[in-house]
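Quick note: the coordinates plus some simple rules give every number you see, no bench work behind them. Just so it is clear, the model here is predicted, and its values are computed rather than measured. Cβ atoms are built from the backbone, for glycine too; each structure is taken alone.
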Structure I
Amino acid sequence: MENKIQSSEIVEIIKNYKTSPNKDLKLAMDFIQKDFDLTKETLIKLTNHIDKLELSYDTILKEYQSRNGK
């Protein structure tokens, strides 16, 4: 629940960034940076995973086609 409260606080800070105090802006920037880093790391892992899936599929497809004379 704490994460949701923090997320909603961050949304409010983002909406009201012009009037938010610097400590809130710093909190929002830290939150956004952590989220960015996590998202980037996840995308890299998913990219590697999809590359391996594609390689496996292509290898199996090639074997399947060679067995069926295609």
Structure II
Amino acid sequence: MEEFTFKFRGKTYRLTDKWEETCVNDSKAFQMMQFKYVNKIGDYVTMKNRINNQLMLGYLEEISYIK
């Protein structure tokens, strides 16, 4: 799996290049750390909200693999 991808509820997501990385909170690495933490503590409402918002704003994309 790529560095900036993760799976949630059977779907695979990837952070896009829209992240400017002008400060710590804008980096892809920080966002991945946040997704992993929220998943680890089981806060699935926050996880789903972050996914929905980032998909809508173009910071995240759902990817699928053709077998």
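Ranked by distance in nm of label points 7 Å out along Cα→Cβ at positions 27 and 51, structures I, II are topped by I, which has the highest value.
For helix-only ellipticity at 222 nm (-39500 (n - 2.57) for each DSSP H run of 4 or more, over all residues; to 500), the calculated result is -31000, so let me know which of I, II that is. Matching structure: I. Given that distance in nm of label points 7 Å out along Cα→Cβ at positions 19 and 59, derived from a single structure, equals 0.9, which label among I, II identifies that structure? Among I, II, the structure yielding 0.9 for distance in nm of label points 7 Å out along Cα→Cβ at positions 19 and 59 is II. Out of I, II, which one gives 4.7 for mean projected area of the Cα convex hull in nm² as computed from the coordinates? The read-out was computed on structure II.
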